[in-house]
Structure P
Amino acid sequence: MASVVTPPVGGPPPKLPPQGGPRAPGPKFPESPHLSEAGRRMRDEIVEMLPLLREHAAEGEELGALAPATLEAVDRVGAFKITIPIELGGYALGARDTAEIVKVLGQGDASAGWLVIVSSAARNALGFDPKAHDEVFAGITDWVGPIMFGATVFAPKVGDGRKVDGGYLVQGKWSFGSGSKHAAWGSVGFEYDDPAGGERRRAMGILSRDQYTIVDDWHVMGLRATNSNSVRADQEVFVPDYRVVHTNDLPRLMDGLRGEYAGLAFKHSPIGGMVATTCAFAALAVGIAEGALESFVEQAAKRPPFNLPYRTMSEMASIQIVAGKARAVVNAANAVLWRHADEIDRRALAGEDFLPWEEPSITMDLVHQIHECLRVVDGLLLALGSSAVALSNPLQRAVRDIHVLGTHGGFRLDPMAEINGRDLFGLDPFPMIAALGSPAPSAGPPKAPKPE
């Protein structure tokens with residue numbers, strides 16, 4: 001049993017650190033060997049622009065899209081190009097770089113962090129015919145914001161299409177097109193009847209900006225500036241063959257990109273790339289929690305309590321306990337996040353693949369940390385009290401943003417726990433992405449979308 005050291009009776013009191021000002025979130029460790037110079041530069045430049053991001057976050061919510069100043073600033077540091085090949089003007093960053101960048105964005109404006117993650121939709125274009133990715137990336141140098149968004153590619157219900165000479169005629173409504181107001185291109189899912197055998201098949205097509213209409217339906221409680229609106233094509237639009245791939249071919253096509261381009265992003269295996277994306281979303285949750293804790297400490301050091309005789313809330317033991325527990329959760333979340341991000345990059349550099357049964361366990365770790373951070377942010381708002389619910393208070397936005405993040409289908413805690421529980425009990429696993437297969441033979445074509 002460890003002994004407790006106490007100062008001698010009558011001796012000098014223990015020396016305490018000077019008072020005043022918020023502390024760092026936790027202990028400092030050596031920087032990861034997988035953090036590149038480009039990743040470090042972006043991260044540090046975003047730290048410097050946190051005041052700007054926080055200043056314009058409410059404006060972005062009102063606009064339903066990133067505020068112009070935020071969009072320009074995030075684009076200027078290169079964050080929307082982190083997964084684009086170096087040969088095409090991007091950075092092709094790895095899992096650790098991406099997580100570091102997204103986490104810092106989450107401290108300032110979670111919507112900006114979300115859009116940086118989903119800007120990786122442009123990477124899918126690289127698996128298409130060269131003519132398609134030449135079109136998509138033709139304007140990448142001058143484009144401000146993500147160049148392409150994805151909407152309802154792997155959802156249970158997608159758009160409807162039919163095969164014609166030279167391509168497909170496609171129509172439908174596609175939900176959750178994050179970044180739709182900022183992007184030049186959109187990738188969408190559709191089903192069609194194969195003329196050769198009558199089989200119902202599923203594909204992904206790339207639409208140009210003039211082929212869809214943005215629907216004003218992203219009226220939500222949080223992440224409002226992600227402009228995750230639906231897009232629709234009420235009339236059939238022509239998508240040439242070279243801008244279409246079948247979804248069950250995607251894993252093979254994306255795996256074929258390994259080594260085709262320079263940069264760590266193109267060394268990841270398919271499963272490595274998948275868990276790297278989950279790491280990025282977990283990093284966003286950790287960033288939101290870190291920003292909320294910083295704001296909580298600053299506010300508690302200034303506000304008097306409602307019904308206790310302390311000068312400020314920071315003098316209350318209950319507030320100190322809330323802050324201390326929050327810091328422990330954030331530190332633990334960082335430890336899990338960095339462990340997995342570094343392992344993803346280590347395996348990519350070593351040419352080692354992840355095995356299919358490793359993915360659920362890693363994803364469970366990360367999803368669990370997302371929800372631990374969510375509980376922390378909730379607790380900070382409740383502890384600070386009614387002043388935190390004002391729309392001008394960043395804490396209430398952190399609560400709303402992290403709750404929307406936590407409701408995403410890929411990050412819901414209990415379904416992910418069920419997947420892991422099946423593994424623990426030796427039961428057959430579910431398909432990793434069920435939508436990659438063709439629809440069941442009994443599934444007929446979906447009805448034409450109703451005008452709204």
Structure Q
Amino acid sequence: MSKIETSILVEAKEPDTETLLVLNDIPLDEQVEGLIRNHKELNITRHRSEKLALSSGPDPTGLKILPASSRQRFEESGIDVSRGYPEVPDRSQIPVFVDQAFAIRNYDLPYTERGKNADKDKKSLFGAATEVINLTKNVGTEIVGLQLENLTDQQKDELALLIAERVVVFFRDQKLSPKTQRKLGEYWGHVEVHPQTPQVPDLPGVTVIWNDYKIKQGMNLNYSNNNLGNWDATKNPAIGNQVWHADLVHERQPAGYTHLHLDAIPGVGGDTIWASGYAAYDKLSDEFKQLLDGKEAVYISAHGYLDRDDPFSGPKKVERVHPIVRTHPATGWKYLFVNRAMTRRIVGFSPVESDLILNYLFDVYEKNADIQVRFKWSNTKTGYGTSAIWDNRIAQHRAVWDHEGKDARHGTRVTSLAEKPYFDPDSKSQRESLGKYLHKWE
């Protein structure tokens with residue numbers, strides 16, 4: 001036994017009860033970490049709003065409710081789920097202290113922007129499609145007649161550019177294995193392996209999007225509370241993924257291209273909405289843009305961790321500072337990089353000033369319907385799935401939980417980390433670059 005293990009004694013008093021006895025021969029932070037890693041009821045390592053204490057490894061209980069279409073996809077892909085589903089990361093690998101979480105990938109990752117030198121006309125990609133449909137003027141494109149698993153590298157590069165321009169691109173009727181999904185993510189960047197999120201067995205980096213499973217495990221998601229975080233995310237927990245957000249903004253190199261593939265889709269409901277950061281920036285007056293250009297904000301993690309020096313002070317978030325206006329390396333366009341769930345404050349502003357400005361910027365994203373697209377995931381072929389691939393740098397998104405879990409909704413997600421955020425003062429906005437009209441406020 002290790003020193004930590006021998007300092008934690010579990011003494012049985014009655015059947016099905018335990019008493020934890022902590023010895024004082026090692027530092028307090030090590031004792032706390034040992035307790036959390038060895039006692040599953042101490043669920044500080046799980047998302048606060050979900051209050052789940054999942055057991056490590058493949059979960060047999062999840063397998064019992066796995067949708068038939070999802071299981072068929074796994075079987076056709078040669079993925080063994082016989083031991084259980086999903087696979088929950090081992091508690092020994094989950095960060096306990098905020099410094100441990102901050103240290104994950106706290107170094108430069110090599111990154112190549114695949115869309116930067118792609119053919120701007122996208123002849124290879126569009127030429128192989130049977131139809132290309134822009135779902136709105138400003139955001140969202142659907143490509144018909146292509147299978148993602150068959151794309152050439154040239155088509156992947158052109159797709160990356162298209163996503164960077166249109167924010168999110170959709171593909172219905174896809175036969176796509178999770179392994180191929182991960183391989184595509186690896187082409188676009190460093191695939192993020194989340195230390196806490198349930199994943200497809202033996203496929204780290206392919207995370208599971210499945211609220212039905214979390215509800216079965218005790219997550220309190222219902223008709224009344226599923227949107228509360230969209231009013232005030234600091235006071236109301238973000239349960240599930242219904243609050244407007246962008247993924248992994250606390251990373252040293254935040255999320256770039258994210259690919260969600262749904263293999264179980266409600267007949268009605270369960271849509272997802274995306275909003276464009278390019279267009280949000282262009283909604284601002286020139287004076288306001290000048291105020292924000294070059295400013296930085298503090299971005300936080302979705303999960304909370306303990307402070308090693310004060311472990312009983314409550315959960316703390318990983319914090320990282322990035323530009324509040326970023327420049328996209330593929331398009332060269334400026335975009336507004338904020339989201340209600342995980343942007344904490346603007347550096348250098350008073351708390352009151354920061355809150356006023358940020359809440360307005362959140363509203364710009366959330367209340368302008370002309371910079372959003374709402375997508376219905378339905379297929380046209382039985383036994384196929386639908387994919388959405390978006391650029392997390394320039395998008396906020398949120399799910400719509402109107403089906404209330406009555407129909408199964410299950411999918412797998414792969415996120416590729418992109419460049420370290422930067423702001424180029426010589427870059428232009430999207431509308432400025434495209435020669436579109438920009439209102440001059442009197």
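With Cα extents along the principal axes in Å derived from the coordinates and found to be 93, 46, 43, which of P, Q does the value describe? Walk me through the numbers before you get to the answer.
On the way: P: 93, 46, 43; Q: 74, 55, 43.
Here the read-out was taken from P.
Have a look at P, Q and say which one yields 0.40 for FRET efficiency 1/(1 + (r/R0)^6) of positions 307 and 363 (r between Cβ atoms, R0 = 41 Å, to 0.05), as calculated. Checking each candidate, the match is P. Each of P, Q could give relative contact order in percent (Cα under 8 Å, 6 or more apart), but the derived value 23 comes from Q.
18.1 is what came out when mean count of other Cβ atoms within 10 Å over residues 91-98 was calculated for one structure; which of P, Q is it?
On the way: P: 27.6; Q: 18.1.
Matching structure: Q.
Among the shown structures P, Q, from which was the value 0.95 of FRET efficiency 1/(1 + (r/R0)^6) of positions 259 and 379 (r between Cβ atoms, R0 = 30 Å, to 0.05) calculated? Traced to structure Q. For the structures shown (P, Q), distance in nm of label points 7 Å out along Cα→Cβ at positions 115 and 195 is largest in P.
Tell me which of P, Q gives 16.0 when you compute mean count of other Cβ atoms within 10 Å over residues 59-66.
Numbers: P: 19.5; Q: 16.0.
The correct label is Q.
Here helix-only ellipticity at 222 nm (-39500 (n - 2.57) for each DSSP H run of 4 or more, over all residues; to 500) was derived from just one of the structures P, Q, and that gives -6500; the source is Q.
Only the coordinates and a few stated rules stand behind these numbers; no lab work does. Here the structure is a predicted model, which means the values were calculated and not measured. Cβ atoms are built from the backbone, for glycine too; each structure is taken alone.
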